[in-house]
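Dropping the structures in below, format is structure tokens.
Rule-based calculations on the coordinates, nothing more; no lab input. Source: prediction; values computed, not measured. Cβ atoms are built from the backbone, for glycine too; each structure is taken alone.
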Structure I
Amino acid sequence: MRLDRFIARHTEQSQQTARLLITAGRVQVNGQVIRAPQQAVDRFVTVQLDDRLLQQHTPLHFMLHKPRGYLSATSDPAHPTVLELFAEPLRPHLHIGGRLDRSTSGLLILTNDGLWSRRLTEPGQRIPKVYLVGTAEPVAACAAERFEQGIHLTREDVDTSPAQLQLLAPDLARLTIYEGRHHQVKRMFHAVGNRVISLHRERMGDIELDPTLAPGQYRPLTSTEIASV
């Protein structure tokens, strides 16, 4: 919604008067004076007119131990979604920062802070994502070198960023990647002649899945975890 329309909707002022108030520097969004009436605003920002608070944004940041079988979506007619694991009053306010496939388990971040979640998921930020990967066949000896060089993804016609592979067992590895493309881990292992049979995200940047969380449980992020992004 445009800022001038937001002001008109939440006050007794007309949209024309709202534009004058904005250009006069009397409106703040997230503590900053905004003079552009066309500035887009949503429910994830704090809006203030002079000393009058029109909308208060209380940041929410959660980590969830996502179980397998749940969709990273807000709703779905056929499958359970991760939002259903949260207390009902929280559900309308949360969106997902860095989705996981339905068959993938592990660390999932949910928040109402759009700017923060964009920093977490923006490929240009090169935030490492660490996965525990189980494979159908022993991992090829060339896999670590291939991943370090980058794997070409034909659908997007791009090469993945250099990734690090740590072999834990013949068919178990820890992989660190820096993007989050569709089915990226599965496609990377397919490129070296293997198939992923289990996938679990352990970490995003400095935020590591809390080992005390059972599948389906969640907790608020600590101030240190939030500040790490």
Structure II
Amino acid sequence: MQKVAAQLRHRELTQEIYNIGDEVAEYIEHLVEAVHDWDGDLAAECLAEFSEIVDDARHDARRIIGELLGLRQALTSGVRAGVLSASSSVDARIPEPELLDADGLEELHPVSSTPVAVRELADALDARTALAVQHLTELVDFTLEQTDRVARDLDAVSLPRHYARIGELVTQVTRGWLDTVVEAHPGYTRTMRGANPPEFLVERARVDAIVARVAAKKARERDFAS
């Protein structure tokens, strides 16, 4: 009976690993949508939220991995007792994206003419934004890839260190985009903003509306009961 309970707990904790990865990836996707909409204020807010999520992910991953390692040892001990074997290491299918920051965005998509030609400036800012979106999207895929590797093989990578690295890469590209596009050229950014409304804001508004309706209903019921 104890072994069955240990197996169930192992499955629960493995699912928690996937949940952590999904949450980190989801908040990167929020940044993707904010940047794609040229919304600097929203991107800054999402980056602050993301930083908190990464801190929580590192803490939770450390706790879960520790418990999983203990369960794995218990479930695989003995000559014939093992019902759960450690997975063999699997090579990463997605390489870690390189760091992309403000200097990188300006170097890859410079504005060289003096005075600056309007078309050249627009092309450079469009390209920087598209590259930031692409880079963040690659970080979503890499986050999910590495999380899946650890869920299958606890020895594959250090999940807390992985999330710390993801936090650094996401912060650098987002901050780089804010510096070289939003803050450097606010006029152009304002003209572009609103073309691609973030879907997650719509979902947040829907959830908030449901919560408000439930709260209002409970308040009416309390008033009626009193």
Structure III
Amino acid sequence: MSHQGKVRKINQDAFLARPEENFWLVADGMGGHNCGEIASQNIVATFKHTHLPDRLSDRVKLCEDNLLAINRHLQLEARRLGNNALIGSTVVILLAYADTCILMWAGDSRAYRLREGQLLQLTQDHSQVEEMVKRGMLLREDAENHPLSNIVTRAVGAHSTLFVDLIDYDIRDNDMFLLCSDGLNKEVSDTELQDMLNENDSVQDINTALIECTLKRGARDNVTSVLVKAHKAQHV
């Protein structure tokens, strides 16, 4: 579910859900005018039409190759536009395979997991404020509202070289995974996210509640939320 929010004129977020392939993605575009929208939609369009191979290792490699190819394409488009144009997008991908999930990301779009009522952020932001927190220059609780909170250090299309982080986790029955753009965590704290994910078993109802809560608080940015719940018969 995605919404442009109450401040932005267009929605530069995009998402893709291919549950039959156990594949989900959120992209948050960045750049002036509609450049961010171009970047995020390019990512979605590429993966929408990508045939995913059977082996997990092959799927991971294909995803990496796709992101690198998109990065090159967006760099070329930016150079064509000139004037130091930026056509970029953060991205977070969830791949589920049997009892394992793979997360791949670049930027500050996040992945969380709710397990036995406890919420855990699985990804680590590639952002200026995250670097400041690591160095002890900024308290974690002050990071979300810091003036540099919008500055990401990695994104697809932002630099000539792209580094994508990758990590794997086990999947247990009833695990719930949340992929989101930073428009959500700017308005809703992790503690509140945990409470809201625990309030209802319906993925659709939770998604609606998350978006509505963000809108009530001003929705300064585009907001996108993708929820995935693991089931006993067929994980995620």
Where does the value 1.01 come from, among I, II, III, when Rg/Rh (Cα atoms, Kirkwood Rh), for residues 45-180 alone is the thing being computed? III
For the read-out distance in nm of label points 7 Å out along Cα→Cβ at positions 37 and 197, a value of 3.1 was computed from one structure; give its label from I, II, III. III
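If you work out relative contact order in percent (Cα under 8 Å, 6 or more apart) for I, II, III, which one comes out largest? Before the final figure, lay out the partial values.
Details: I: 19; II: 32; III: 26.
The structure with the largest value is II.
Out of I, II, III, which structure matches -10000 when helix-only ellipticity at 222 nm (-39500 (n - 2.57) for each DSSP H run of 4 or more, over all residues; to 500) is calculated?
Numbers: I: -5000; II: -26000; III: -10000.
Comparing all candidates, it corresponds to III.
Assign the value 0.97, calculated as Cα Rg over 2.2 N^0.38 Å, to the correct structure from I, II, III. Could the numbers behind the result be given before it?
On the way: I: 1.25; II: 1.32; III: 0.97.
Clearly, the read-out refers to III.
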Test item: Rg/Rh (Cα atoms, Kirkwood Rh), for residues 29-116 alone calculated as 1.09, pick one of I, II, III: I
